[in-house]
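Participant: Listed next: structures, encoded as structure tokens.
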Structure 1
Amino acid sequence: MSLASPGPALRSEGGKLRRVAVVGAGVAGMATALELARARVPVDVLSLLPAKRAPSVASRGGVNAALDVNGEGDSPRQHFEDTIRVGESLAHQPLVSAMCEAAPDIVHLLDRMGVPFHRTGEGRPAARRLPGSSHARAAFAGATTGHAAVSALDQQLRRFEGEPCVDARGVEIPGEPLVRRLEHVELVGLVQDDAGVCVGVVTQDLRAMTVKATPYDAVVLATGGFAGLFAGGAASALSLGTAAAAAYRQGAVFANAELIEHHPTATHGHGRATIVSSAARAEGGRLWVPRDPKDLRAPRDIPERERDYFLERLYPSFGNLVAHDVAARAIHRLCVREGGGVRDPRSGESERAVYLDLVHRAARLEPGQLRGVVDVTTRLGAGDPLAGPVKVFPAASATLGGLWVDFEKGEAGRPVRGSPRNHATSVPGLYAVGEVEHQYHGAQRLPGNALLASIFGASLCAQAVASYRGAMARSAYDLPRSIFEKSEKQRADEYAAALAGPKGGGEPLSPYALLDELRAALADGCGVERDDDGLARAEAKLAELDERRAAVEVTDSSSRSNQAAALARALPDLIDLGRLVVACAKRRDESRGAHARASHDARDDGRHLAATLARRAPDGTPRFLDAVEYTCVGATVHVSAAIDTSVVGPLAREVPRPHGSGRVSAPPAKDREPKRPARAERGGADKKDRPAPEDEEA
């Protein structure tokens with residue numbers, strides 16, 4: 001279905017230009033705004049930071065597409081099945097299938113936009129095999145693919161910033177460019193009419209600290225995930241999920257909040273973690289620890305025969321290219337449960353780290369192939385992985401759950417392009433795309449699918465918004481101004497209350513201190529592995545924080561750039577979001593992908609092949625749902641929580657559940673396998689030796 005033409009509906013009945021808001025300037029946000037601009041829909045792009053500082057730049061590994069440049073027999077179907085397997089069948093299959101079929105065209109589109117993909121000798125985009133994939137299919141620009149994609153989309157979008165809007169008569173509207181960018185603003189709330197329809201946003205200028213309500217015919221959230229809520233995580237410090245939490249407070253349904261991706265290779269230092277891209281393992285990086293748990297020698301002094309390449313031993317077919325959740329659990333159990341891993345030579349205690357080694361590949365890599373990885377590790381003081389092993393350990397890096405969004409499936413079993421239901425949240429008029437929503441990755445993301453899902457989802461979402469806007473009975477710009485004034489006053493009063501400080505007695509509390517306690521509680525209870533005691537501790541701690549937040553005091557009374565006051569205002573929403581994560585983790589009593597329960601070490605398709613849906617109750621606690629009912633362009637839509645497995649049915653993982661019994665660390669000498677040479681050096685199986693993923697379970 002083609003995009004609806006704005007035509008005569010460019011202006012409201014009162015003569016105002018009808019705009020759409022896209023909140024977020026990462027890959028998902030800019031791609032959505034670009035598609036809307038091409039459809040001649042006026043759009044405002046609102047963001048905390050300029051595009052070049054969006055978290056999307058950290059997606060370095062590549063963009064998956066079955067181009068089969070290496071002649072391995074890859075296909076969109078293989079890409080689809082890899083995605084479903086790694087995601088433990090928790091993603092809607094019609095959407096994933098359509099995304100994988102569109103992937104080659106998306107890579108070619110990025111190529112035409114100027115993304116400097118690495119090339120084969122024939123000039124085609126080269127491909128690397130990222131963890132979890134059965135074939136080499138990730139087109140890459142060194143180890144800085146995300147940055148290259150952001151730059152290309154940013155340049156494309158700037159063309160429309162200088163292009164004026166043209167009305168139905170072909171007359172330019174002075175002072176009204178097709179795209180406007182509003183930077184350093186934060187969404188603090190939605191404007192909803194009496195029927196609960198989203199008709200605008202309330203934002204706060206983070207420099208002047210002024211609060212303003214603005215009408216928009218539709219609002220698209222592309223604000224990323226909330227992995228920044230986890231202590232020791234590798235996500236941006238600004239990835240707290242404040243916009244998604246505000247939408248959740250105002251009635252939006254959340255899905256799969258318990259699914260938190262932990263990247264297995266992150267360096268830890270300077271108070272935070274930084275991801276060492278999957279590109280390192282894709283290019284032959286190997287993870288190992290000394291075979292002797294008490295070995296205190298420097299890594300370069302430990303000979304090959306005294307190293308335990310534990311992933312290659314545990315998973316011989318995939319080796320170091322197992323999916324993120326499998327690798328993260330192996331490292332976590334080795335270092336935390338067994339007290340193994342790298343040891344501090346001074347204290348002899350475990351450092352909770354393993355070695356990532358690329359030394360053996362240094363001479364074979366082309367210049368720039370891993371430049372982004374080397375730059376990151378060197379600047380952070382972790383060392384150059386091409387010169388010597390670096391220490392890594394899992395860190396929270398992304399969220400796989402988010403705002404619940406819908407899609408409409410057509411007769412052919414694919415999403416209906418142009419349907420206003422695609423990417424619609426449970427709040428009419430509010431859409432979501434990118435990491436802020438839940439539907440493309442399932443229980444674990446296939447590396448290389450992050451950028452792909454954002455761009456594919458942006459295309460679906462933009463067409464849906466254009467259709468929704470064309471079907472509106474009345475523009476948001478024609479509603480009474482009192483609706484917007486009420487929302488603006490409510491959020492301004494909340495900010496003023498945060499500035500005023502605590503109302504009662506007791507010890508004043510810094511908003512940053514409370515946030516640190518919140519982050520520590522989530523990291524403790526909802527880390528790589530969850531157990532009943534940890535979830536109970538986190539639940540109790542969050543309830544305590546909810547009571548103590550009344551004592552938060554902002555000592556900075558500045559009227560400009562007051563970040564402490566902005567955080568104090570957001571803390572109630574962030575605590576509610578944290579309580580949601582813990583409650584969802586308790587509810588999913590199985591182990592599936594990124595969600596690993598120590599007391600439930602198996603996947604349960606009979607009970608849990610469904611999204612965990614929740615809506616906020618008036619007291620702030622989550623109320624779980626079996627289905628979502630919402631209104632879209634005047635029609636009532638009812639959607640079950642069940643996952644659509646109509647394409648291939650539930651698929652088993654490519655590797656068995658990890659190490660439920662037995663040790664992760666090195667076996668006794670008499671049980672050790674001989675060293676595996678060439679295959680292990682590459683970090684995965686040779687093409688001729690690699691079995692089909694479905695054979696791995698046996």
Structure 2
Amino acid sequence: MRLKILIVFVFAAVIISCDQKEKQMKYEYPEPRKVYQADDYFGTKVEDPYRWLENDTSKETAEWVKAQNKVTFDYFAKIPFRDKIRERLKQLWDFPKTTAPFKKYGHYFFYKNDGLQNQSLLCVKEKIDEEEKVLLDPNRLSENGTVALTKIGISKDGKYLAYGIARGGSDWNEVFVKEIESSKELDDHLQWVKFSNSAWFKDGFFYSGYSAPKKGTELSKKNEYHKLFYHKLGTKQSADNIIMEDKKNPLRMFYAQVTDDEKYLLIFEENAGNRGQAVYYKDLSKPNSKIINLIGGFENEFSFIDNTNNNLLFRTNFKAPKYRLVSIDVNNPGKENCKEIIPEKENVLESCQAAAGKIVISYMKDAYTQIELYSYDGKPAGKIDLPGIGTVTAFNGGKNDSIAFYTFASFVTPGDHYKYDFSKSRSEIYQSSKIKFDGTKYETKQVFFKSKDGTKIPMFITYKKGLVLDGNNPTIIYGYGGFNVSQTPDFKIPYVLWLENGGIYAVVNLRGGGEYGKAWHEAGTKLKKQNVFNDFIAAAEYLIKEKYTCPDKLAARGGSNGGLLVGAVVNQRPDLFKAAIATVGVMDMLRYQKFTIGWNWVSDYGSSDNKDEFRYIYKYSPLHNIRENINYPAVLITTADHDDRVVPAHSFKYISTLQEKYKGPNPVMIRIETMAGHGAGKPTAKLIEEYTDVFSFIFFNLGVTPEYK
């Protein structure tokens with residue numbers, strides 16, 4: 001059949017009444033071509049009529065994107081307060097921002113943004129109290145801010161900086177090198193780098209990547225045969241040595257770290273379907289030394305912290321679901337030979353950092369941070385008192401320095417930077433946020449409620465002080481629930497707009513995350529994934545029961561794995577929500593593993609290639625459980641044309657199916673960003689535009705007219 005797209009109807013939206021509570025609108029969506037396509041999964045035939053939308057480079061898909069965006073942006077244009085929301089968001093965003101400084105090999109580095117710059121600048125200075133110089137300004141690399149800095153690596157002599165850039169939000173990186181002192185750019189240029197850092201050793205560095213993909217498949221082709229390379233400065237990439245690869249297992253991944261004393265190269269190997277790593281080491285002090293397996297298997301996580309001579313320190317969940325700190329002697333390899341330094345405790349050991357001759361431990365108690373200090377032999381060395389319930393997002397200190405810097409944030413506290421003096425055991429403000437927002441007018445309460453199976457689930461609820469629980473407050477409930485990722489208190493600029501207009505912001509700590517360790521994570525994976533959706537549904541029911549809100553004032557929001565969450569929940573309980581926003585969501589659970597890095601999510605989701613897992617996944621997959629003759633909430637799907645993490649075909653096929661089957665009064669639309677990806681590195685201008693549309697959609701469909709500052 002010759003490819004063609006059916007007639008795209010002109011969008012018509014007629015407001016019958018000026019009163020938003022009584023508004024009714026008529027929508028005519030593009031009618032994409034349907035093709036009979038069915039796959040047989042263990043005797044079950046599953047149709048996939050919009051599979052042609054998986055071809056993200058075709059002319060037909062481009063026409064479909066254009067038609068969908070016309071419908072959506074025509075709808076946005078009719079929201080009377082959209083321009084005011086954009087103006088207010090610009091005001092909120094326009095203040096100087098910096099990160100806490102981090103010291104590496106004689107230099108202090110930090111990122112800063114004057115306010116509305118599309119990308120933050122990387123700055124450097126020799127002393128903490130002197131004027132900085134701009135080392136990298138990514139805004140000069142593109143006219144629209146769509147080139148972003150990614151990971152950086154500093155050579156151990158403090159002379160060179162390797163830095164990555166990503167174009168249009170893609171996960172693909174290019175790596176360049178420059179001299180720190182002179183800012184001179186070297187000729188080194190590496191391409192097709194992905195899921196990598198830059199681990200320096202002498203006059204070069206280790207990095208990871210793939211072979212160049214076939215033209216036209218860069219953003220969708222399944223990523224296979226990851227390799228670890230060594231690049232020597234001044235040479236072509238084609239001359240780089242392959243340090244490790246696996247030609248028999250295409251879904252293995254490799255990345256490297258080099259100890260600060262440059263004695264050991266550590267290689268971490270990951271395997272599809274597993275959360276843990278195998279670890280190898282090479283003695284770099286011996287030119288012809290072999291790569292030796294230090295830790296076998298892929299069942300447990302091992303994160304390298306530091307070394308003392310031949311002893312390597314790791315944070316691990318080996319025999320410790322909530323993690324502990326151990327050391328392994330390279331002369332006595334094997335995880336069974338590890339020596340416990342800091343045992344597992346009641347709270348999750350979230351991260352470790354070597355600083356000032358001590359180990360700084362970040363524990364997570366009910367999803368917020370507590371900081372404790374230990375000596376290298378595991379003896380307690382004090383605690384760091386924090387301003388309240390919140391999150392320490394960075395703790396930066398040199399091993400031999402007495403000063404460290406950290407950032408503390410909460411839902412109502414912007415990221416303030418603190419300086420900690422180990423010699424005085426004292427913190428003081430180093431740099432306060434300049435945002436024009438008075439967080440003292442708001443409060444956050446942590447509540448606990450029971451999910452369907454009786455499990456106690458925590459949730460943070462933030463709102464303006466004096467809130468009346470009359471069941472009529474506009475509320476956004478946000479969740480993620482996957483990949484061991486914890487939802488901890490964090491300050492988000494766009495939600496100031498929501499809070500100052502009387503909105504409630506609720507963040508749920510769903511199973512599948514890492515808030516309570518390995519068991520909590522695994523309780524929301526594979527054949528237990530429904531627990532995540534039940535937790536979110538129970539959270540919405542709690543907010544309604546306790547009269548924070550009601551279904552007509554409740555919006556669900558989530559991104560990526562959280563987009564899957566929103567898609568699944570509105571299929572199962574559309575009656576709970578008036579609006580639902582799913583950002584870059586995993587919507588096709590039967591084919592996700594066939595694109596780019598999707599295969600690496602099998603550890604959480606399972607796979608349709610497995611009979612039992614297919615049957616379970618098929619029951620909740622958002623794309624495959626859209627029902628006719630039910631009233632869906634207003635649905636806004638957002639995605640981007642350069643998302644090569646969760647390819648946009650997930651959202652394309654989902655919204656086409658929803659628009660086909662749903663004939664109710666609420667809008668079901670998709671917003672497709674151009675020259676943007678999964679979210680990382682998105683320029684400020686695009687962020688403001690996206691949040692303008694998202695919040696306009698929420699306010700409008702919840703029947704709330706925002707007031708403006």
Structure 3
Amino acid sequence: MEQLQQFKYDNQIVKKFLYASLLWGIVGMSVGLLLAFMFLFPNVTEGISWLSFGRLRPLHTNAVIFAFVGNAIFAGIYYSLQRLLKARMFSDTLSSINFWGWQLIIVAAAITLPLGITSSKEYAELEWPIDIAITLIWVAFGINMIGTILRRRQQHLYVAIWFYLATFITIAVLHIFNSLVYPVSLIKSYSVYAGVQDALVQWWYGHNAVAFFLTTPFLGLMYYFVPKAANRPIYSYRLSIVHFWSLIFIYIWAGPHHLLYSTLPDWAQNLGVAFSIMLIAPSWGGMINGLLTLRGVWDKVRTDPVLKFMVVAITGYGMATLEGPLLSLKSVNAIAHFSDWVVAHVHVGALAWNGFMTFSIAYWLVPKMTRTKLYSLRLANIHFWIGVLGIILYTIPLYIAGVTQAFMWKQFNPDGTLVYGNFLETVAQIIPMYWMRAIGGSLYIIGALIMIYNIYKTIRKGNDIEDESAEAAPLPKIGRKRLLGEKYHAWLERRPVQLCILATIAVLIGGVIQIVPTLMVKSNIPTISYVKPYTPLELEGRDLYIREGCVSCHSQMIRPFRSEVARYGPYSKAGEFVYEHPFLWGSKRTGPDLLRVGKKYSDSWHLNHMYDPQSTSPGSIMPSYPWIITSELNTKLTLEKLKVMAALGVPYSEDDINQALTHLKKQAEEIKNNLLEDPQFAEAYQNELETFGDNPDFIPLSDREIIALIAYLQRLGTDISQAESNTN
């Protein structure tokens with residue numbers, strides 16, 4: 001009989017990640033709640049640039065996804081991996097680097113995003129130095145995980161570990177390819193992709209960040225913690241095999257369903273739809289496997305809050321992964337896309353699946369590691385019911401809001417005009433739903449605060465969390481070949497290298513088939529001769545648009561629908577976006593589409609709209625941006641920006657670059673003169689000159705940020721409009 005080896009599980013790293021998850025969870029949810037109230041009180045943070053909606057929105061998503069959920073993933077993996085492999089983590093140093101590096105990245109995001117330092121790409125807004133840090137920390141995590149697997153004492157890799165490995169591999173590929181940029185400075189870069197290509201790569205990443213960061217690691221955690229909490233084996237080993245391989249193969253193809261009716265080639269859109277529908281089978285296979293693990297213990301579910309949270313989490317996963325494929329159907333997408341329906345869909349997954357699964361793991365782990373019982377089952381049950389009510393009050397009103405928006409946008413009068421020609425008419429109708437959303441979000445956070453109090457009291461009454469002693473026999477030497485009667489997958493489960501290679505092939509097939517033709521085949525993205533690059537001033541204005549997060553509320557993609565053409569103008573063409581680094585199509589219309597806004601309003605209208613949106617658009621829920629009116633435009637990087645754009649293929653000549661500042665000042669003077677020709681504006685500006693003319697800090701109107709933003713907005717769509725006028 002082989003002598004047992006003694007070792008200790010590292011509980012300290014689990015504790016750090018778990019506590020960080022709960023802390024950042026409250027921060028991320030609180031920012032989200034503030035954003036929810038901004039829909040009701042748009043100027044609640046008036047005048048504070050770093051608390052504006054457009055800058056806080058990516059902070060909320062990054063804090064919830066990467067800080068709250070990310071730390072929970074690491075906590076669950078570090079706990080379960082050691083026990084499944086009967087081994088301490090490969091390197092305590094790498095564990096610490098993983099933890100502290102991840103927290104520093106979160107802090108960097110919390111500083112840079114409110115300052116407007118952003119790439120604007122959804123779920124990938126962080127600038128290139130932070131992206132490099134993410135890569136390094138992710139690699140440290142991967143080395144630590146794989147190193148632990150290689151020195152394991154357990155022969156076969158349990159299903160949870162398959163999902164952990166797929167997560168590591170796929171997120172590494174997605175992050176690296178989507179983060180390829182050309183730096184302008186330490187805090188500014190441009191995507192190497194443009195327009196349609198950038199959109200496809202971004203949503204290949206964006207959809208699969210949800211798939212392989214918010215889904216596959218949590219499925220791994222489900223396969224470990226649900227059987228542990230229920231004290232029963234997983235329902236079906238065979239189903240887990242089918243679930244894993246079909247999910248990681250199919251998921252990677254589904255990204256284009258975010259770009260239906262856009263200028264993405266039809267073949268790519270249709271591939272996305274087909275594979276999205278296929279996703280229902282493996283997704284529901286996983287849900288069934290999780291729920292049926294609880295067969296025979298339903299009496300325990302009624303009394304055990306951990307299992308209650310797990311049941312709702314797994315059900316939420318099932319509902320979200322049914323709704324996602326349904327939303328990819330073109331007929332449904334035509335209604336739901338750009339509306340609050342999508343926000344509701346996303347939050348079913350975030351609040352129920354990720355949130356409740358994290359809560360259940362925390363409730364299970366803390367008593368286990370402190371060797372005591374949960375302080376209060378009653379408080380945990382209160383948290384459960386408040387959380388469920390919060391989810392209901394958050395999501396159902398937004399579903400109603402989304403349907404309301406969609407049908408109001410599409411209604412026509414008998415004479416062919418839009419019934420609701422003013423976009424703000426649709427906004428006014430859904431304000432009550434925004435109130436319900438804010439109430440639901442408040443309840444959800446209250447529940448989370450109750451949980452933190454409950455866990456704090458549990459920790460106080462329990463023992464200190466210490467490394468846990470364990471013992472196990474060393475890994476038996478079986479050999480590489482399949483044993484007599486051993487099935488292929490059982491052999492694969494003890495061959496981690498082969499498992500990783502096959503998983504990598506499975507996830508890369510879809511990406512290669514979709515991405516490579518779009519990037520390499522020119523005919524997929526035809527150019528339009530009359531579409532010209534932005535002038536230096538317009539490029540600076542576009543960067544201000546990105547800095548302020550305007551893309552969070554305004555799309556720049558007119559779909560080929562009668563209602564959208566009637567409301568916004570000619571539908572979008574792929575060639576319009578060939579110089580767009582990055583693309584700015586948007587995902588939601590809190591305000592109207594801006595692709596054809598150029599020359600629709602006067603320069604003074606745009607200035608007044610930024611200073612006081614309600615003065616030009618009564619009933620608007622857009623916040624004001626006074627700092628853009630008063631701040632000086634920074635042109636120190638203008639020449640470098642044009643050089644980078646030229647390197648990326650934008651046709652700026654050497655003379656264009658050398659004369660950039662001269663051209664910029666000339667265009668700025670023209671816009672200033674346009675403003676001064678408006679009698680009411682001239683009078684207001686004259687008062688300002690008299691007040692601030694002797695102030696050494698006074699900034700002339702032509703040198704302010706608003707001039708560049710006006711230049712950009714007035715350019716949007718005018719290439720197409722001018723060409724169509726010439727044709728007619």
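Every read-out reported here was derived from the displayed coordinates using simple, explicitly stated rules and does not represent laboratory data. Because the structure is a prediction, the values reported are computed rather than measured.
Participant: Assign the value -20500, calculated as helix-only ellipticity at 222 nm (-39500 (n - 2.57) for each DSSP H run of 4 or more, over all residues; to 500), to the correct structure from 1, 2, 3.
Facilitator: Source structure for this number: 3.
Participant: Now for a different question. Taking Rg and Dmax of the Cα atoms in Å from the coordinates of each of 1, 2, 3, which one would give 25.5, 80?
Facilitator: So the calculation was done on 2.
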